[in-house]
Structure 1
Amino acid sequence: MPQDSLWPVQAAIYSVLAGAAPLTAQLADGADSVFDHVPQGSAFPYIVLGESAAEPLETQTGGGYDTTIDIHAYSRALGMKEAKAVMAAIAAALHGQDFAVAGQRLVFCRLISQQLRQDGETRHGVQRYRIITEPV
């Protein structure tokens with residue numbers, strides 16, 4: 001069984017999102033607006049790699065992981081259009097795509113749920129992705 005999937009999966013997703021030009025073009029500071037910890041005073045819109053969980057799997061080639069990760073999109077633009085566009089660009093970069101995960105082989109990455117709500121002046125979108133990996 002692989003040692004862990006949480007950090008390798010997060011690092012891979014960060015790399016994909018920070019390198020996705022259609023996404024970073026929509027963010028306030030480009031690739032510097034992809035966070036796992038938001039610095040105080042960061043400009044909107046930005047995205048945050050959030051909560052994650054992993055369950056071990058038994059596969060034909062040995063152990064693997066079924067990992068979920070939440071990706072948060074924040075916007076303060078009027079209306080929902082900007083937040084929805086950012087969320088669509090995240091999905092385009094991740095859903096069904098093939099990317100490298102250190103020490104593991106990506107079986108698939110799928111968007112499994114998403115929601116967008118307004119909290120005061122902030123639009124907050126949350127997408128949950130399911131990532132299946134196997135050992136290399």
Structure 2
Amino acid sequence: MAHYIALIHKDPASEYGVSFPDFPGCVSAGATLDEARAMGAEALALHIEGMVEDGDALPEPSSLEAVMRDPENRDGVAILIPVDAKAKAVRVNVTIPDDALRQIDAYAEAHGYTRSGFLVAAARKALEAA
């Protein structure tokens with residue numbers, strides 16, 4: 001299992017943002033630090049699943065020293081996100097009432113999720129609470 005560095009950062013008028021130096025463009029956010037970590041892990045997993053499906057090679061995880069050498073990364077808090085690159089995304093067909101789907105999409109967009117990413121995160125949260 002590989003571990004990639006995520007950087008959590010916070011601007012005064014925003015949620016906690018999460019970015020991945022090894023995966024430019026893979027970002028997420030959360031209202032709390034714990035939510036940001038969880039959503040970041042989900043975003044990274046989905047990003048990697050897409051890369052695997054496309055046949056793209058995954059980068060080797062950068063060292064903390066290499067990441068923090070970049071001055072733009074120094075305002076973030078570095079955490080490690082474990083990744084199982086063997087996980088495979090599976091397309092499913094579900095039926096959801098249209099009003100619920102509109103609410104899901106609005107929430108996902110406002111919080112930096114894809115629809116699928118939000119539904120998976122919500123399901124995992126419910127499963128962990130059970």
Structure 3
Amino acid sequence: MIEHAGSCHCGAVRLTFRTARAPADWPLRVCTCTFCRRFGGTYTSDPAGLIVLSASRALRTYQFGQRTADFLFCPECGVYFGAAADLPGGRRAVLHVRVLDSVALDLSRAQPMDFDAESASIRNERRLRHWTPLIAG
């Protein structure tokens with residue numbers, strides 16, 4: 001596993017994304033929902049990897065739509081980290097790649113995604129297959 005570090009602007013939240021995949025092989029997605037368009041959401045995940053988040057105090061969260069995921073923010077500077085959901089087997093997340101330090105990615109290859117037509121159960125099945133296990137503390 002290769003570890004990629006990231007953080008918010010003020011440093012109150014730090015993360016490590018562990019994956020065996022090289023950054024050039026990461027699946028990159030751009031969600032086309034109104035929330036993600038406003039935040040420039042460009043995401044990756046690895047179901048065989050791990051995201052470890054540590055924060056000096058509780059992350060701020062936001063839910064919308066079907067309320068099946070928590071969108072995660074630094075409680076100090078407001079940087080957006082991605083989304084997390086409680087799924088069978090534990091918490092999983094999708095990572096907003098713009099919070100990573102020193103990872104060169106060709107963001108032009110990110111695939112636009114539209115999940116608006118998914119039911120809550122289909123959405124969570126997809127997340128279980130594709131999102132990354134998350135440890136937050």
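FYI, it's all coordinate maths here, none of it is from the lab. Predicted model, so just to flag it, every value in this text is computed and none were measured. Cβ atoms are built from the backbone, for glycine too; each structure is taken alone.
Quick look at the numbers
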{"quantity": "With helix-only ellipticity at 222 nm (-39500 (n - 2.57) for each DSSP H run of 4 or more, over all residues; to 500) derived as -14000, matching label from 1, 2, 3", "calculated": "2"}
{"quantity": "Test item: distance in nm of label points 7 Å out along Cα→Cβ at positions 4 and 100 calculated as 0.0, pick one of 1, 2, 3", "calculated": "3"}
